[in-house]
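In the part that follows, the structures are each spelled out as structure tokens.
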Structure P
Amino acid sequence: MGVLRFSCFCVLFMVWRSAVMVQGQEGAFAPEVSERRRELVPAMFIFGDSLIDNGNNNNLPSFAKANYYPYGIDFNGGPTGRFSNGYTMVDEIAELLGLPLLPAYSDASGDQMLHGVNYASAAAGILDMTGRNFVGRIPFNQQIRNFENTLDQMTDNLGAVDVAQALARCIFFVGMGSNDYLNNYLMPNYPTRNEYNGQQYADLLIQQYNGQLTRLFNLGARKFVIAGIGLMGCIPSILAQSTTGRCSEEVNQLVLPFNANMKTMINSLSNNLPGSKFVFIDIHNMFQDILTNYRSYGFSVINRGCCGIGRNSGQITCLPFQTPCANRDQYVFWDAFHPTEAVNVLMGRKAFSGNQDVVYPINIEQLANL
């Protein structure tokens, strides 16, 4: 499966780096691994949901799939399972880190795994029960187990010490939580809303999330990038439920305690897990800025999907072979739930090199250079 090659790469990269690195900014290096990119980290491991899934649901018995046209209409190679017309946010971040686009865990093999793996799954949540209305999906707990499978093979081949040293320089990107609201708390067929108020549910999620991230730390992760939840009340599927066509303040307020808890959790983990570094991407502030100042970013449509059916193109999401809008770069939303490639690229760049208004306490570029 190429795991041995990947782990060897990580270890050899570290040995080779000390001999050939070019010292620049504090902690920076520039090994000449290729003519076209300067790799800031050996690898990136990705955990999350449909916002960053790149095909792990393709072979599952699942209703949450995007391996059909017009998904991928602007992606080199066409539909892959990405819930976008092109790039996802982590695709842009990988490129900025000097890495190639990372393979999905479900079909990664050989040299494809040299630079990391994407474990994200559409409809996945922090809670195992989240997203069951879509049948097949890979919850965060199972994504971690999938990473353990990779790690077990690496450790068998190289030994725990060498693997731990290699993993300490890799970036672990985690973007979870959206489905725990959209496809759990807000779903009428779930009991969750009757069992917890908004703050209690946010506390439950963070308790689980804290344990899951600690588990990744215990497996060797040290550099974490954690993405928050955006303005969920402004996505086309929620707008389509409104008689006024305006953002749902109730939904936007509902997710605020989760984002607030995440910042507290990250500060606590940073203090309690020796050698760990955490970065929080404030997706809420990013999206608020984009929706408020959309014209300055070149967007003209912020209240409906480029591809979808019904009110705000959000009542039914993008169907197979549906004709999407022609001016995709002017739309903030691609379908009922997900942003366009233009927004994904913009957010990826902000996360990589932005200031503390959108990424805290440092940005991804600074994390990579530590």
Structure Q
Amino acid sequence: MAPRKKAQFDAVATLNEIESKFEMVQVLDEEGNVVNNDLLPDLSDEELVELMERMVWTRVLDQRSISLNRQGRLGFYAPTAGQEASQLASHYALEKEDYVLPGYRDVPQLIWHGLPLTKAFLFSRGHFIGNQFPEGVNALSPQIIIGAQFIQTAGVALGIKKRGKKNVAITYTGDGGSSQGDFYEGINFASAYKAPAIFVIQNNNYAISTPRDKQTAAKTLAQKSVAVGIPGVLVDGMDALAVYAVTKEARDRAVNGDGPTLIETLTYRYGPHTMAGDDPTRYRTSDEDSDWEKKDPLVRFRKYLEAKKLWSEDKENEVMEKAKEEIKAAIKEADSTPKQKVTDLMENMYEEMPHNLAEQYEIYKEKESK
């Protein structure tokens, strides 16, 4: 029997080599010290302060939204504390004319893209007015279907390319979203057409209660970009400057016609998955929470700015008080908005009322008039 020839390739070695290339990009360490001067973004002092203001304002919004939810004054709410750098620093790298296609945890990006806070509150309550975006706010409503926004983003980005616009479409999902079929279909379609898209996976370690290592054997989520032939980046999602730097580079590539990028931000959500009954103490340990609290994006960025004499406790308190006042005014306006009626739902759903609903419409209209 002839000796078996040794394979001329080593598939395992190839996989290991690819995975080893995805090292985490970081600019600031946990103490706010610059560890990579080459990647330090070219932001003015004013821009650095503005980014910090947005992050502090959004942390206050999260705290107040949780309280309002518990009071029964908000509906669906997904906490954002811990993900401010991932969300807001990536958004800060965008232009006003770019398109944002958020997941349900990404309301902060919508607000900073121009959505009035009152409408964000109404969206949480399921009110149709919360989905009526002002002219000039290039965004879609938060997607509830996990991963569906990735397919939508590929389409929006292709539309931008066909119109010859120098803009991008950006979308966000969690680590759980990267396990969906829509995720792959979206990045593959955008890759095939070199559409100007930025796909962000906010890896906060848990798809509700399922740990990331139970979802996939891949060492990183960023490496999934290799399968569709686009660049992928793993970045410290608690480091605002690193997130900004990789998103800005991805945007520059996209508008120059070089196609999409997949970004994995390694981050953490300090609260539950949503306020709809999730209890993170059942699947996360206190030691894990403590370790991630030391990486708090606000603390890290604050230390960096304080060292540059750009931030102070007084400045932070000023931003917090402003946020509280704006939130108070917005929820008051939301409370004064006429409640949504059943007939509103029917009218918004159908241009021509089906026969079976036409009869029901008249019944509800009569009830609502009393």
Structure R
Amino acid sequence: MSDTTIDTTTRASTLQQARLPRWAPLGLAAASIAAGVGIGTAAGMGNPFQMGLIAALLFVILSYGVTAAVEGGRQAKNQLATSLVWLCFLIAVVPLLSLIWETINRGKTVLDGYFLSHSMDGVQTILPGGGAYHAILGTLEQVGIATLIAAPIGLLTAIYLVEYGRGRLAKAVTFFVDVMTGIPSIVAGLFILSFWIIILGFGYSGFAGAMALAILMMPIVVRSTEEMLKLVPDELREASLALGVPKWRTILKVVLPTSIGGITTGVMLAVARIAGESAPIVLLVFGSQAINGNPFEGAQSSLPYYIYEQWQLGNEASFDRAWAAALALIAFVMILNLVARGIARWKAPKTGR
């Protein structure tokens, strides 16, 4: 056998390395769960979360040890990093799933057609009955008005920053948008309370709450729209301008249609963000047990305020109504997110083969 053949054979043998079967992670996970349950039971732990943490720790140790023994130290380090990423993901997801499960389990008891179509007008709060129709109507009107106020202002601000913004004014606008992004919701409520109700003398209404929600929504719309406009290739703008098209028409006919999917998604996510705000609503809407379809006059309710109000009553019937309203609010936000994803996929640029 020649030296070349021996060298090739040696090189091939060094490249070959033992590998764990594809089902090994599942097997290790099952063994870790069984061991975690056994250790937790023997130690008298009745909390499944504690057993889950033990099982997760055992899975990280077992996967690292088995991988190191079979595949070597380099693959073991890779497996350790992968296991830690999965562990952090599960730790983040478990509270969310627990929250959703608890809300569904507690809210489904009274969430039905009657609850969604009746108000609390004339209902004794310590007795079962009543509904959240007035709160749902208030939420839809307040969020809708806030969107009509915030979406155009945010869109035009983002267009200015991306297409025209240069110099100190653009930097100042960017700075204040960043500041408004982190502003507490109660501050927006206090601002509208002092300006709209105390100084100008208007009363509590759904419109006052909508203005506070618009303040919270605007920076989100500006940021999301700005990022979507930046993703539009400059070649499209330059091609349009080279044909003699004015810049405003280029923005209207080229830039916005190209990014409309992402802009719509950002607006919908901003709507979902403000739908659950309670602090400015408590300050400005003032709450009402009856149906008030006029957001510009008189006190009005909303789902976040309704949940807060029912929980404050402190009896079993009000607790059930609060959980049902929370489930309805989660469903509303989830529907908005699904609509946003659908619009983003529908309006996504088509790619060729």
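Comparing FRET efficiency 1/(1 + (r/R0)^6) of positions 123 and 171 (r between Cβ atoms, R0 = 30 Å, to 0.05) across P, Q, R, which is largest? If we compare FRET efficiency 1/(1 + (r/R0)^6) of positions 123 and 171 (r between Cβ atoms, R0 = 30 Å, to 0.05) over P, Q, R, the biggest value is for Q.
When P(r) over Cα pairs in 20 Å bins from 0, in percent is calculated, the result is 22, 37, 32, 8, 1, 0; to which of the structures P, Q, R does this value belong? It must be structure R, since only it matches. Have a look at P, Q, R and say which one yields -13500 for helix-only ellipticity at 222 nm (-39500 (n - 2.57) for each DSSP H run of 4 or more, over all residues; to 500), as calculated. Matching structure: Q. If distance in nm of label points 7 Å out along Cα→Cβ at positions 243 and 283 computes to 2.2, which of P, Q, R did it come from? Derived from the structure labelled Q.
Each reported figure results from applying straightforward, stated rules to the coordinates on display, with no laboratory input. Model, not experiment: these values are computed from the prediction. Cβ atoms are built from the backbone, for glycine too; each structure is taken alone.
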